[in-house]
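Please treat every number below as a calculation from the coordinates, not as lab data. Note that this is a predicted model, so its numbers are computed, not measured. Cβ atoms are built from the backbone, for glycine too; each structure is taken alone.
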Structure 1
Amino acid sequence: MKAAVIGYARSVLDEELPAIRERGAVSEDLEAVRTLTLALMAPALTTAAPPAAHNAMLGGLVDIRRARLDRLTLAGGVSARLNWLAVIALGILTQIAVAIVQLDKIRPQALALFVFTTAFAGTIALIGLGERPFSGRPINDAPLRAAIASAIP
């Protein structure tokens, strides 16, 4: 089981985190997760470990799998360029519609365009910030490295 845990941690450090940092997407290589799951579900471990300890290990496995799914979901949540083009086109067409409504009154037209443009730009900026959550931010892998170092004699 110890080897499976170390193997999974190394897989996260050597494959998942570098892929997330570089391109934002991670391949669906489930070998390390399967090995860890099989190690925790091995009949020798389930009979030898006290039920409370084995339940705690299974709870930890569920947490590990949930954290991995969260990482993959965040890293893979990149939208298509066509979606961005559609949003920009919708914004421009809406600005034209707002301008047409107030053709004869310049001040209300300018105010309406200013309010809409400010709201639209703010919304696009917020959406854009969430586009690549791991880009430009360091991912602290020191705790995982420390855990591996403490497990290896």
Structure 2
Amino acid sequence: MQEKLFLADYLRVRPDGKIADTVRATLAKEHVLGTLSVDASFPCKVYINGRETGHSTPLKKYALPPGKYVVGLENEQLHIVRNLRVDISTGKDTSKDFLFGVLSMKLDPWARVRVDGKDIGLWDEAGIPEGTHNISYKSHDGSKEKTVELNIKGGARAKLSW
């Protein structure tokens, strides 16, 4: 019993550890693990409690001991990071989806873009969580300014224009 607890604690702390796969196999035989499945609209690196897993979405049935976890998703190309909270239960698969779209901002003249009041940087494209957002942008030279409300759909692309 003590060994199972130690091994489960190891996986909670080091889901990416050198012996994590061996520990998973041992605990799977004891039927003490649950699984996590995570998907996103575009491929994302997957982190568990801040540690890189070496996997990307879609992640299917990733074995973990029961408990609460923070699952981080990152797409560097689209400049988006999201943390999801999950609760893993023994013998059950917990599924989470991160739906986001891509906002294309190839504007001439270029502009600072704010989504729901937050500056999203000077990128040609950025991932934006699914939902309705207030988007404002102002040209660098002050000659143009615009505010629109856009409904971003997961997996879709939206384009800003003057």
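Where does the value 0.85 come from, among 1, 2, when FRET efficiency 1/(1 + (r/R0)^6) of positions 52 and 68 (r between Cβ atoms, R0 = 25 Å, to 0.05) is the thing being computed?
2
A value of 0.60 was computed for FRET efficiency 1/(1 + (r/R0)^6) of positions 28 and 100 (r between Cβ atoms, R0 = 35 Å, to 0.05); which of 1, 2 is the source structure?
2
Say we calculate FRET efficiency 1/(1 + (r/R0)^6) of positions 36 and 116 (r between Cβ atoms, R0 = 25 Å, to 0.05) for every structure; which of 1, 2 gives the highest result?
Largest one: structure 2.
Assuming -24000 is helix-only ellipticity at 222 nm (-39500 (n - 2.57) for each DSSP H run of 4 or more, over all residues; to 500) as calculated from a single structure, say which of 1, 2 it is.
Structure 1 accounts for this read-out.
Using FRET efficiency 1/(1 + (r/R0)^6) of positions 4 and 84 (r between Cβ atoms, R0 = 41 Å, to 0.05) as the calculated read-out, with 0.45 as its value, let me know the right label among 1, 2.
The read-out comes from structure 1.
If relative contact order in percent (Cα under 8 Å, 6 or more apart) comes out at 33 when worked out from the coordinates, which of 1, 2 was used?
1
Output the label of whichever structure in 1, 2 has the greatest value of distance in nm of label points 7 Å out along Cα→Cβ at positions 108 and 124.
When distance in nm of label points 7 Å out along Cα→Cβ at positions 108 and 124 is computed for each of 1, 2, structure 1 gives the biggest number.
I have 12.9 for mean count of other Cβ atoms within 10 Å over residues 60-67, calculated from one of the structures 1, 2. Which structure is it?
1
Here Rg and Dmax of the Cα atoms in Å has been calculated and equals 24.9, 84, so which of 1, 2 was it run on?
Corresponding structure: 1.
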